[in-house]
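Please go over the structures that come below.
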Structure I
Amino acid sequence: MRNSIEQIKIDKSVIVQTALQFLQEHGIRKLSMRNIAERLEIKGASLYWHIRNKNELLELIADEICKKIKYPDESLSCEEQLAVLTRQLREILLNVRDSAHVLVETPPTTPYRINLIKKISGLFEKMGMKSEDIFSASWILNNYVTSFVIEEYRLNDVTDEKEVSQSLEALPFNISSMDMDREYQFGLEVLIEGFKSKLK
């Protein structure tokens with residue numbers, strides 16, 4: 001265990017960065033307050049002094065993920081800005097193991113995440129979407145990105161482990177050679193065209 005002088009250096013930012021590293025190495029199933037305390041070489045009680053529970057830790061990880069997003073040039077059209085934002089989010093979620101699961105399992109209550117939601121909803125408003133449709137559009141867009149990335153996780157596991165079943169092999173397309181960037185862009189374009197059809 002760390003001595004008292006070393007423990008003073010532990011704060012929320014250190015804990016979150018440690019948790020992100022652990023998540024990258026071991027995945028969300030093994031992420032626990034106990035494992036993070038062990039990684040930091042501190043007692044569990046010291047960790048709980050900074051963070052109430054695992055749920056709060058996951059919320060802070062989600063906020064750190066959203067913090068990485070750089071907002072696009074406002075001279076771009078609203079549709080282009082939405083595309084840039086969601087492509088960035090997908091890239092970040094693919095780079096941080098199981099981070100899409102973190103977003104799905106946590107409420108949007110932290111600063112950077114709330115700012116991202118406000119940015120996206122503001123773009124829908126600027127597009128001319130009716131106020132009662134803005135939440136629906138934002139929710140659908142969020143679900144598309146996180147669900148798509150979670151499916152990418154699954155497909156990577158299947159192709160990496162070479163466990164494609166006979167039923168999958170019987171499909172009229174080869175999932176092991178899919179261009180996921182193209183598939184993502186196709187779905188995003190369909191969504192944006194659908195959103196445009198709902199404008200005032």
Structure II
Amino acid sequence: MSPELHPEVAPTRDRICEAAFALFGEKGYDGASMNELADLVGLAKPSIYNYFKSKEELLVALVEEAMRQWKEHCLEPLAAATTFERQLAVHLRQSVEFSSRSPHVVAVFHMATTHVQGELALRIQTMVETVEAEIQQIFGASLGRAIESGEIPADGEVADRILFLGVFFHGLLFLQTNCPHQVGPLRDRLEPVWRQLYRGVAGRPPQEPLFP
């Protein structure tokens with residue numbers, strides 16, 4: 001967890017993170033410099049290190065913030081869904097909306113988890129694995145309840161369905177990060193994508209539309 005910040009420190013730290021998401025999202029981690037970031041925020045170049053000890057520490061903070069935003073937008077709303085079908089529909093809608101609304105956040109997260117190497121990569125991997133375990137637990141429990149209630153058939157392993165969902169949503173993340181020109185068409189065709197996704201998990205078409 002990040003340490004609690006003194007009131008006047010937090011706004012500047014937030015501005016640095018916001019600017020870093022945009023800068024790293026456009027230029028990549030290696031292509032962006034801390035000096036350039038300081039200029040964007042309006043700080044004297046050495047001052048930025050009062051908030052982040054290094055570029056590596058800044059990237060870790062960005063990954064933490066990206067996961068916090070994603071959990072708030074894409075995971076927390078799942079608690080209100082009463083069935084697995086509704087839960088998955090909400091998660092798909094929220095994931096596409098979040099990726100479309102915050103492309104730099106998604107781009108930095110994808111870059112940090114695929115292009116960073118060495119000790120920093122291991123540190124980020126540990127953080128991401130914790131969140132992925134939470135996601136798998138949520139959907140695993142929901143799938144188990146759906147099978148017990150007869151909402152979806154019992155044929156097939158829950159672990160296989162979780163793996164399928166992981167492949168789908170990671171592919172969605174890749175598409176929106178690396179092929180932004182396809183994001184618009186994806187939103188336009190989200191209903192048929194939803195039907196294919198649910199059929200892949202449940203073995204039958206959904207009973208409700210994606211947008212009720």
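Read-outs throughout are calculated quantities, based only on the coordinates presented, and are distinct from any laboratory measurement. Being a predicted model, the structure only gives us computed values, none of them experimental. Cβ atoms are built from the backbone, for glycine too; each structure is taken alone.
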* Given a value of 5.0 for distance in nm of label points 7 Å out along Cα→Cβ at positions 86 and 118, point me to the structure among I, II it was derived from. => II
* Structure fact -> Ranked by mean projected area of the Cα convex hull in nm², for residues 54-149 alone, the structure on top of I, II with the greatest value is II
